[in-house]
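K.L.:
Below you'll find a set of structures to go through.
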Structure I
Amino acid sequence: MNEIIREIEAAQLKENVSDFNVGDTVKVYGKIKEGNRERIQVFEGTVLKIQGGGNRTTFTVRKISNGVGVEKTWPMHSPNVEKVEVVRRGKVRRAKLNYLRDRVGKKAKVKELVK
């Protein structure tokens, strides 16, 4: 890749990125703009996948809201993501948990990683 592009992307990276993996239950604190006001809204769910590299890294979080599955994809290094807080670690053997989309209830749970 071109050196100029690499330098620009390195300047956009966040210094303190949370350490989480696929299968973890996380709280994403996202900035929401409503008119001229700005507030922080929490989105809590399971990380389905992490993809991309560098400043283009994104992660997808899924939660069940009123019986309906809701997924949001967040850019890892976005200024709109205030912080990512790990609630619990998950024990998974896959890089992408797309199979959770078809499951409901207890089947959709991910086992907790005990250290």
Structure II
Amino acid sequence: MAQFESLKDRIRGAGADLLYIAAEKREGFFKPEKYLLEHPVSFPFLLDEDRSVTKSFGLYHRIGMDAFNIAHPATLVIDRGGVIRFIYRGDGQTDRAPTEQVLDVLGKLQSSG
């Protein structure tokens, strides 16, 4: 979240919105509700407690070297028509999309829109 939170003005300037999704229970291991109260974010945050959103995008991660019953970290750019224009699926829990690559996709969508 921190990588995109610091870019909120550039994201909004590209005519985009951001939505954070976490495949975690409200009172799960990482206590996301408590974390968000202590570290508010500028964009909406969805707790995908039943993993339905995670599964619908093919990001559910049942078991892995660094994960159990959560999502692969991922960044998706979805245009206003609902078409996925970019997807980055991390190989591990610390693997994130390069921010400049995401901003480049947003810029291309804005200029073609």
Structure III
Amino acid sequence: MNNEFKENVIINLTFDFSIKIIDFCDELDGSRKFALSNQLFKSGTSIGANAREAQNAESKADFIHKFKISAKEVEETEYWLLLCKHSNKLPDSTPLLADLEPIKKIISK
């Protein structure tokens, strides 16, 4: 867990998740699955970027908007990870799906 953001659970979870996504995408690149890796990299790291951006929202509406974007990115990321999980030719993403679950619960509240 990143100690820079001790006080904010969702920021910690999404930052740590982004690091794991980067590593997993490197593994996909090694398997020459560049298109999938690129999509997953964008959606998986965007979750935390939008959650962090929401921390300095200009208004309550802006805060909600940023979290709604994060929620959409969670859904897209889950889709790509499920493809990996159920494909015989891709690395197993089960641990990442487990890491995504608490993020999904917090962001969707």
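Values in this text are rule-based calculations from the coordinates and carry no lab data. A quick note: this is a predicted structure, and the numbers were derived from the prediction, not measured.
K.L.:
So Cα extents along the principal axes in Å, for residues 23-62 alone, computed for just one structure, reads 43, 15, 7; which one of I, II, III is that?
P.N.:
On the way: I: 34, 23, 10; II: 30, 22, 12; III: 43, 15, 7.
It was calculated from structure III.
K.L.:
Same structure again: Assuming -2500 is helix-only ellipticity at 222 nm (-39500 (n - 2.57) for each DSSP H run of 4 or more, over all residues; to 500) as calculated from a single structure, say which of I, II, III it is. Numbers along the way, then the final one.
P.N.:
Values: I: -2500; II: -8000; III: -26500.
The read-out was computed on structure I.
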